[in-house]
Structure P
Amino acid sequence: MIRPATTALITSLFAFAALPAAAQDANLCGGIGGTGQWLGGDEASSDISTAPTYLEQMALVLLRNEYVGLFTVSQAGDYRIEAMGRGGGDTVIDLRNADGALVISDDDSGGEGSSRAEVFLDPGTYCIAMRSFDGTPLTGFVRAARFDETPLTPGFGGPTQDTEGCDLSQAQTLVYGTPVTQSYNDAQFYRLQLDTAQAISLTAENEDADPILTLFDADGNWLAENDDFDGLNSRIDMIDPLPAGEYCIALDLYGDEAAPITVTARTYDAQEAQAILYARGDAAPPLDGSYPVTSLGEIATRVREDVTVSSDAAWYAFDVYEGGLMLVEAIAQGDGDPVLIMYDDLGRQVGYNDDNGNGLDSLLTVRVQPGTYLVAVKQLNADTTGLIRMVFERYVPARP
């Protein structure tokens, strides 16, 4: 396979062919872009709207680490973001905008363990993070492209102008607001009629099946796709109202074809969607009391907290009145695999860690300025609930 000249080899210790974004903005994409690599070699060459061909880099991700690629968009439109591992590697990608907000996440929509997201993007700077699903070392490719350019992965019925992606002749009726539970063997396509323009949410639930959802209009035009939004369950949120008319929903899966899958189409609820992001740790909740956050007040030296937590994040807030360094540690008491995520008071992600060192415990060391910070702690695995011991320690610069 021929790769463009921008291909680079990246490790968690060494980087070639691109300057780190940290030279420009250490807070880019909520902090993950601080050591990211421009997919085109530099910022000027990383605009996927105008690049003569797709932008791609090869990345080597060491144990329980991630690679971050940067690109820009100058023209709003539909774009394809992909990652493919070598030798059967199972990739996971997270796409974030310049403010750190999660745009889309995907595990296996590229097929054969590869990741693929096809999404409408507004002008701006974006960060694509690639990691290994199970935390093992991974060599793979990351590609950002327009829809008219060659895809990296085989995908699952990507954008199309005919009805091959969703067969309405085989589709069963899905009544708006009424869940339907059937196995994949019994139904692969659903027909949805909207009598008025609606902002909708589509869900497919049963982790044993690991379902994949794809939404098409009546003409077979691809509208959206999702795999693994909530654990192994899938969800599509169409925030902009869809016009009245007929739509086709295609169902695929990676798991048990005989397992019952509950498919639901209902009105999009912005507050519910935001609460899901808070529970996942993908966005910082407000501090107005509308979402549970434990306030620790000022961290003068050291605070210890015990919390029993599942894959839904527990949140802490603390105040810092002078610059310095914050150390936050999550230690499983028994079985558990904790994850830590830290945000500043503007909702920008400033720290993320899973599996510090050779164990499963997590550790954050973040340089802080005066202000309020939030920390989410959760279990990596959806089926795990256990006691986590939290330690918050503040260090101040040495005085002459």
Structure Q
Amino acid sequence: MEIILKLIKSKIDSLELTGKDQFYWDEQLKGFGLRVSPKGKKTFVVQYRHAGRTQRFRIGHYGKLTVHDARRDAKIMLGEIAKGKSPAKFIGEGRNSPTLEIVAKRFISEHVSIRLKPATQSDYRHNLKAYILPALGARKVADITHKEVQALHLKMKDTPTQANRTISVLSKIFNLCEKWGLRDGATNPCTQIERYKETRRHRFLDETELAILWKTLDDIKNEGQISQYAITAFKLLILTGCRLGEIRTLKWSYIKGNRVEFPDTKTGYKRLPLNADTMQILRDTIRQEDNDYVICGEIAGKPIVNLQKSWRRVRARAGLEDVRIHDLRHTFASHAVMGGTPLAVVSKLLGHSQIATTMRYAHLADKELLQASEGIGSILKQSNPRRDTSDNIHFLKR
């Protein structure tokens, strides 16, 4: 009797012996089955028609081969049989699935290096090198399970943002593996992994801290402790609100009068007016004849490579150890909002593709509105000191 069921581990383990050869056929993949011998030996098989006759091909023994691997091999075999090819050689090819380390190289060359911005490329490469490959690099991409990916995510729980980014990179890799035929469709092991809640930092410098930082930059510049171009970069970041990558790779050719036009940023083309202080800093910057970059590096014709080491020295000297370079961008936006600049305008200055990204600064605008509202109450109290708060409310209602 032909028995059709969903071949999964729990059902296979519960099958009872019948005292004779019994075949069970998978309800999902026609031609894929399991043979159970009278003594209980379980073997995965593929059944197909050739030259008018029914033929079977043994895939491997259950236990040594998982249901997932057997179904994958069967799918490959049945596909090749449909093309008139021999099934035998494709079993070996299926089991010789490339490791994640090998696939990662293809991922970088065929996706990361072509489709992503330089800064994002750097993030992906770091993520692979620091987190993904040490944990899963030696594993075959066809064999990596949801449980393994979940374990990596859990291991990184103390750095939730990095953990979530790691899963995002892995998910993209496995989606491409399906496209490249290295995994079955709809088997991405990153699905249904709940991301950690991320706490966004909104650190920005107040007026006193800004004054201290600016003086520190001038002092260090006069002392010649770090690159003059690094000092220029930090000042431009403060005055423009640009991203670090935009300033680091800024070219003189991008500057058109009192504005800058970036041909390609994180959100595409960006045009930004330059204030008088920024223009003065640019005029004071030494322009190297063999280098079109404003922030020149040590290698001729190239921009500065890394500003983090210089920044650590600056912030330590200024007593601002908790301030990151990216917080200079937050500072620009925060003071713009507190100065009364509409969020829509701030969004354009920052180069956000969606104003929703700029809404993180909305509470600062609310603070200014509250202060204005409180000012009305203060005027009323000064004009009639005997009025209490309830009188003020009554007065406003009239």
Structure R
Amino acid sequence: MRQALTNARMLIGDALVEGRALLVEDGLIADIVSAGDIPPGYSVRDLEGDLLAPGFVDTQVNGGGGVLFNETPTVEAIAAIGAAHRRFGTTGFLPTLISDDLDVMAEAVAAVEQAIASGVPGVLGIHIEGPFLSPERRGIHDADKIRALDEPGYKVLTGLKSGRTMVTLAPEETRPGTIRRLVEAGVIVSAGHTNGSYEDGRRALDEGLSGFTHLFNAMSPLTVREPGIVGAALEDIHAWCGIIVDGRHVAPATLRIALRCRPLNRFMLVTDAMPTVGQPEKSFTLQGRSIVVRDGVCVDESGTIAGSDLDMACAVRNAMSMLGLSLEAALAMASRSPAAFLGLDHRLGSLAPGNEASLVVLDRELQVVDTLIAGDSIGA
């Protein structure tokens, strides 16, 4: 089907423009033309002055719609999580498995492989967050699941044959050369839940580490004589930093300082979302522990943070209101930056001919009106 989306503010490159029509054909952006130059054969959809932007890409999605990936590592669970987040503008995501046993990890990888093969909307691969982490910085991760990265673990991490595999690990808990070996196998490696030194971070970057998972949270801080992993992240200008902008995971002032330290286009918004997103029930069970949403953040009985109740559209609004970012910059952090981090910016993350027509329509208050994945629209 050919469709022309018109009468909208569109984020094209770094600018919001009007008076254009975006042409969609066979799930792709065929062209962007003047609103008066729509070719014959296109049905016209009037967006009534709303904002048309690239669909959001979320690299850290533990759950949504009442489903937790760890508890149900199945194709059906992936589809349910994707559907929940699609209501909030997410058109691409990595189902995220926190520290678990190798057999559960293998099951999750197989489910993602099948989900991609069967065309589950939005699934781009998998994020395996642990269990190769620092016991001192494990946060909510189960201490009994933390383990060294051995050959069986390596085999699981490199098991996905289609889509992207992102792995969060603690660099200091790996042997020299391990990160390079993973990167050469096509794995995107990110540092997180790490108590490593600045030198550990530098060595990891030199081996091909390309990301830092939820910057500041669960990692060695920047101090006077030991810059820590945070120092290595802030000094580097090439790796991507995921940030959770809910006002609770990290103080907004801390994030504002971080944004001044390195290029904006190397930050990306993530949700670290749990099953409560898109769900009226604001409690769930995580590996036997009771988790509730308190003041907008998921916590266990002791108050330990256990992911977020954040959706991507809210993260965009928060990036503007809490961090002082422009609308254009906030939208890019939710789309173009994560797509580039995943090596998918040739088809996702921007409104450009040849890219997938994976789009979000937002009203003046930046509430989601509609989400399209490969040209297919649903009402939000």
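Since every read-out is calculated from the coordinates, none of them should be taken as a lab result. Here the structure is a predicted model, which means the values were calculated and not measured. Cβ atoms are built from the backbone, for glycine too; each structure is taken alone.
Compare distance in nm of label points 7 Å out along Cα→Cβ at positions 57 and 297 across structures P, Q, R and report the one with the greatest value.
Values: P: 4.5; Q: 5.2; R: 2.8.
Largest value of distance in nm of label points 7 Å out along Cα→Cβ at positions 57 and 297: Q.
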Assign the value -1000, calculated as helix-only ellipticity at 222 nm (-39500 (n - 2.57) for each DSSP H run of 4 or more, over all residues; to 500), to the correct structure from P, Q, R. P
Winner on relative contact order in percent (Cα under 8 Å, 6 or more apart) once structures P, Q, R are ranked, highest first: R
